[in-house]
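Quick heads-up: structures coming right below.
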Structure I
Amino acid sequence: MVELIFYGIVLGSIISLGAIGLSLVYGILRFANFAHGDLMSVGAYTALFLVTGFLAWIGVSDATFGPLSFGWRMLIAFPVSMLAVAGVAILLDRVLYRKLRAKKSGPVIFAMSSLGAAFILRMIILIFWGADSLFYRPGMLRPAYELPLGVKIRPDQVFIIILVCVLMTTLHLFLQKTKMGKAMRATSDNIELARVSGIDTERIIIWTWGIGGALAAAGGILYGVDVQLHPYMGWNFLIPLFAATILGSIGNIYGAMVGGFIIGVAQQVSTAFLMPTYKPAVAFTIMIVILLIRPKGIFGGSER
């Protein structure tokens, strides 16, 4: 059970990255983005292209860092992929969502549009990489360290938790200490008031999509490092992402962090009693229960 809890923390840290981006977008635009999970897939496959394609072609060393399963190629691909997916997220907003906002479209139109965007992103991945599961380093043995209580962990998993903590801390400092972060929080509180106060809300929206896309990419890449890549990985994450966002209170990024860890641990612990295929159902059940008991989530409302 202790081992499952640790694995749940690893999974929860990945879910938290995606849920933070989803919560950021909702906090600013009041928009449930169904394409957010597929942005995770885009990030993972962009890193795959760089690690196994472009960086290999230009001769970057493939030697690993000690016990980790990756080396310089992944170290370079990680931030580049985050920037690339940030650009994709911003492009989607400029091409699609901004025009819908200008037409004052309703929530259903936004939801269906984001669902269509999700299918498009997924089909692009299927066209270029096919439907098979892939790995960043095929055939590589990934030894695990055995700890007390029979817990086995891989160095990659420890790295994932540390990196997620670094990313979350960086985001916290950005939102609390920088002028742009404070403007984002003010816009989340009341976009109309922020606009009349002189805040460039369009710029805030661009930053929101960029940060959300970058964090989604990070989550997708880390999941690929921990498990594997497949075209539907982002779609499969969608329910856990929404469950974590709702659990932590929609629009509250700190709640999304906590909600992600809770959902991840609950899903992994459930495998002690249920088949792993039921993990999405566990996340969905938690989401439904929270909606029935505390419709505003455990933190009681949006981040202010």
Structure II
Amino acid sequence: MDLLQHLRSEAETVNAHLDHLLPSCEGLARNVIEAMRYSTQAGGKRVRGAMVRAAAETFGTPKDDVLPTACGIEMIHTATLIHDDLPCIDDAGLRRGKPSCHQVFGEATALLAGDALLIAGLHAIATQASRFDPARVARAVVEVAELAGIGGVIAGEAVDIEAEGKPPESETLAFIHDKKTAALFRAAVRAGAILADVTDPDLATLTRYATALGQAFQVTDDILDVIGNPATMGKQTGGDAAKGKLTYTAVWGLDGARTRARELAHEARDAAGQLPANREFWFALVDFVVEREF
């Protein structure tokens, strides 16, 4: 499977529907809308959106049927990036090779754009009630809200901030990696699979896959922040060490981080081998995550 070509195709589909879902840049609030569109159109591989669609397809539902949910997850992901880049958190000037949202529109507008995208993402998923059983849609919305909120991404971000400059500690590190990054991977696959009316055992397998994959993604991010090429990655590197961030490389070093990424990749592949369909995609995605250079 040519995964990069597949992801490019998926990104084109998601981007086109995102353009349809987002409001037009009109009216007195157009500056916030422009910031929302700027950030969602700034690039990105749309891995999470592709995972939503693949999860539905794995359990017998056409992937185009869950396109609004894929876009919803991508809007939520973009919101987390906007907030993550703010001066009060990571103070990042570049995102996906372009100036961060707050660099272009100012901090206040960036904050509001992120808030708006979080709400718009949940709204997009809720609209799926016109196609699927409303009870399943409600479950998907609840789970995504929990995993994107204090039960997942926000909790991980909060602990990540609190851990800055403190002595490296593996238990806290594991919490950050799981909540800040893996939680949204879980949200993506669980939302797509729930809409497809997945069985509980299959959902547990897919969740195990997404958890391992998401943690491997963050471990690889930690590695790339040390050895990655900023031009290739589209963002500055070395910021984690400068801020005293709690990362896998800080706790275990580069060799330890690489070993952990391989362990997590093995766990994800084991889960992928138990899924009923789309195994080629799920396997290829593991290789992409742990071998990427951007």
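Read the figures in this text as sums done on the coordinates, not as results from a lab. This structure is a prediction, so every number in the text was calculated from the model and none was measured. Cβ atoms are built from the backbone, for glycine too; each structure is taken alone.
Looking at structures I, II, which one was Cα Rg over 2.2 N^0.38 Å, for residues 18-57 alone calculated from, given that it came out as 1.47?
Working: I: 1.56; II: 1.47.
Traced to structure II.
Thinking only about Rg/Rh (Cα atoms, Kirkwood Rh), which of I, II has the largest value? Provide the component values of the computation, followed by the final result.
On the way: I: 0.97; II: 0.95.
If we compare Rg/Rh (Cα atoms, Kirkwood Rh) over I, II, the biggest value is for I.
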> Which one of I, II has relative contact order in percent (Cα under 8 Å, 6 or more apart), as calculated from the coordinates, equal to 20?
Replying inline: II
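For the read-out distance in nm of label points 7 Å out along Cα→Cβ at positions 226 and 250, a value of 2.6 was computed from one structure; give its label from I, II.
On the way: I: 2.6; II: 1.3.
Traced to structure I.
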> Suppose you compute percent of Cα pairs over 19 Å apart, for residues 114-177 alone for every structure in I, II: which one lands on 46?
Replying inline: II
